[in-house]
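No lab work stands behind these numbers, since they all come straight from the coordinates. On a predicted model such as this, the values are computed, not experimentally measured, just so you know. Cβ atoms are built from the backbone, for glycine too; each structure is taken alone.
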Structure P
Amino acid sequence: MSACEMAESIRRREISPVEIMQTCLDHIEAFEPELNAFVTLTPDTAMEDARRCEKLVMDGADLGPLHGVPMSVKDLIAVGGVRQTFGSLTMKDNIAGSDAPSVERIKAAGACIVGKTTTTEFGLKACSDSPLSGITRNPWNPDKTAGGSSAGAAASVAAGSYPAALGTDGGGSIRIPSAFCGLFGIKAQFGRVPIFPPSATPTLAHVGPLTRTVRDAALVLQVISGFDARDPASVAEPVPDFLGACEQPVKGMRIAWSPTLGYAEPTGEVESAVSEAVKVFETLGCDVDLVTYVFDDPFDLWLAEFYAGVGTKLKQPLSSNRDIIDPNLVDMLSSALEQTIDEYYEKVFARYEFRERVRELMSTYDLLVSPTLPVTAFEAGLQMPPELPNKNPVNWVSYTYPVNLCGLPAASVPCGFSNDDLPIGMQLVSRVNRETDIFRAAAAFEAARPWSERRPDQGPRG
């Protein structure tokens, strides 16, 4: 069931939150040995929460929009009293002191948290392994990566264990695994979902949902959005009606379709699938322009901000525990910390110029559409796709990190499958504070080309 269907059925007393939770936990137990999607499971507290939800239903209490719905939380996000390891051996015994704002809000809405999902170490890679948790695998083909860094969130939702998860996105970490695992994943406008304690990448980081349907993401995003004074970047305007936007027509929307943004290297299979998907918008009455060049690759700008922030946060473990940190990360963090203050601020100001160029482009269009990733899921355990030589463990995600530099809303929408039955994602980017345009377009596309009924094989191999 979708989260929307589940919550409605619970409200109508058609299904029991306790039965739902037991089914969820049984499913996780069956799939976990193969997928390895969790760092920490919390079955006892999840069942306690489900029993509490059931009592509230039977007592006729007012119920929240996620009442009784099982959800997971990525291990970069704090759940009070539960381990928060950041995917690192250096933090394997760390216990979060309190809930992050997004966790506070899903709990208040009635969600029951089943555990903390895997992440690459400190969320720094786009594949799905970490020194602490090992490899998280893709339910569509367990020989393939689930993508990162919200690896476990995507793998477990795609496997059907529960309908929604919270992930984070500082350069694509919601959209990347969503594309690889056939999910809808969205990062909203920067600051729409407050973050506290501050992220190690405070000008880039987002929290958002990964779900099997567009409306489920709208429901979760509605719950976790809104001003919080603890986050200085928090958007103070009223939260838009994301679920209502899913019912709005798309005729007349202006779309810029860019297969490469000007520098990306998609495989022919990916470009063809997304190109065919874009034609759906034309049939729905949208005005679509092909835009071959959007901007030059801003990877150096993103790298300077992302890795310098994390490297500064990790100076102590880099010094004292270097041997237990992912060696790929040690090299990249060390390189980022070698830049001078002049070099860093040159990139900061170049980022402002880049953001303004993108804003000017988006003033002409409602959406910028591209592939989410240049490839489909590659072999688990590899750091980067072999189809793209001379890339490093991050800059092959050519389409996602530029959007974080701008803070614009962006989502990955399932739009097709490769010849070997691996999902392909289409990225939708909207103007400032216009997540509603993404939900309009994504819901219309989902209605025209439904994907949620096509699922991985139901049952672990072996």
Structure Q
Amino acid sequence: MNALPQRDTIKTITTHYIDGAFVESHGREVMDVVRPTDGQVIGRVTLGDEEDTRRAIAAAKRAFAAYGRSTKEERAKILRRLHEAASARIDDLTAAMVEEYGGVVQFARPIIESGVNAFLASEKALQELQLTRSWGKTTVTLEPVGVAGLITAWNANALFICLKLASAVAAGCTVVIKPSELSALQTRVMVEALHEANLPKGLLNVVTGLGNIVGAELTRNPDVAKISFTGSVGVGEGIMRDGAATMKRVTLELGGKSPTILLDDAVLDKAIPAALILAFMNSGQACAAGTRLLVPKSRLDEIKPRIREAMRALTVGDPADPKTAIGPLVSQKQYERVESYIRKGIEEGAEVLVGGEGRPDGLEVGYFVKPMVFVNVRNDMAIAQEEIFGPVLCVIAYDTEGDAIRIVNDSRYGLHAAVLGTDIQRARRVASQIRSGRVVINGMTDDPQAPWGGFKHSGVGREYAGYGMEAFLETRAILEA
């Protein structure tokens, strides 16, 4: 286990970003920011209230009057400035994610870079998108939907802010962002960076606060036309329900219980490490984490010792150490949630291959759990069906390829999946039968122009580049007699 250094500076945040300036919070509730590696307070943030949110919405509405009529070229210039400004703070953003969230640096930096590059991906998509089409006496235009409320999650703060902001700006929308209150320090670094992009006043507004206060105001306020949300299914259902009163357009990314199918022709020396990377990415606190591993029953006896051996290479400890693969969970609440699922898995009769209850040896403080691998898991167990959001892998044995596909699709979720095998054509055939918004073959990969979003309870709509931008656009037809 890696030793954890002490970092004791306490940061205080009392402002929100509204109409191009940092302004003192009207809300007075103060929340402690707790470092997950040792449970120590490292910051205090004053949370916004409904009045802060309404001020931000009003600023965005004023700005939309002009920005909603902006040209492709004007939007493209802003996207390039946003990319340049955010790129200059990647080191600081990474340090903040490691410190405040406990994200391991080997994951944190690439995911932040991916978010920053979303501005360029959206610029490319904007240049390629035909905003106006005409035939005869008919003209069809794609118009920005209006003020957009962007509500982001705590497990990849910089990625979500950049991704949603890039799509909204490319479409011609102005925004109010409600980041997770658990990401206040990361958000401050990001907003300081984006402020340097010299944006039109009111284009970007950020209010840090609770979902049932700031998020609720965004959802019910009639001056907000669109909500883009990343988070839990329960909150997403509430946004869809409450937003209907003002006909909100919604994009919802609501998580997953992502499967990995290891085919019977897979080379285990490659497939097992790939499966574990998928399972334990971001310490398991990732909606795309492949936390259900389906393996052929005929190879289970040789797979189990391979997993046990490969797990030894996944170091748990200080997230700032580049060698660390798994860091702490984000909070005491999340620690208790994951521990409860570990106990539930044992009670349900799953076999513990690796891990167990409690903290790892040498890490008695902080929100660390032992990385878990359960085998002999049935797909009807709670640990196989419910999103745990921690480093817990369920290994499920299957008899045939058809059996594997049936088990994979027997889930309320459908966000991400993976197929591991030697025969690529076969892997593609299997991938095409998985009810999931994205499927990767033979390892985690990305394409910034490819859509991101889920089937079933994993959400509504798509994000990334052109697909994400279209979610912030409305179609208008003008016809002449």
Original post:
Suppose you compute Cα extents along the principal axes in Å for every structure in P, Q: which one lands on 60, 59, 49?
Top reply: P
Original post:
Which structure, out of P, Q, was FRET efficiency 1/(1 + (r/R0)^6) of positions 155 and 347 (r between Cβ atoms, R0 = 25 Å, to 0.05) derived from, given a value of 0.40?
Top reply: Q
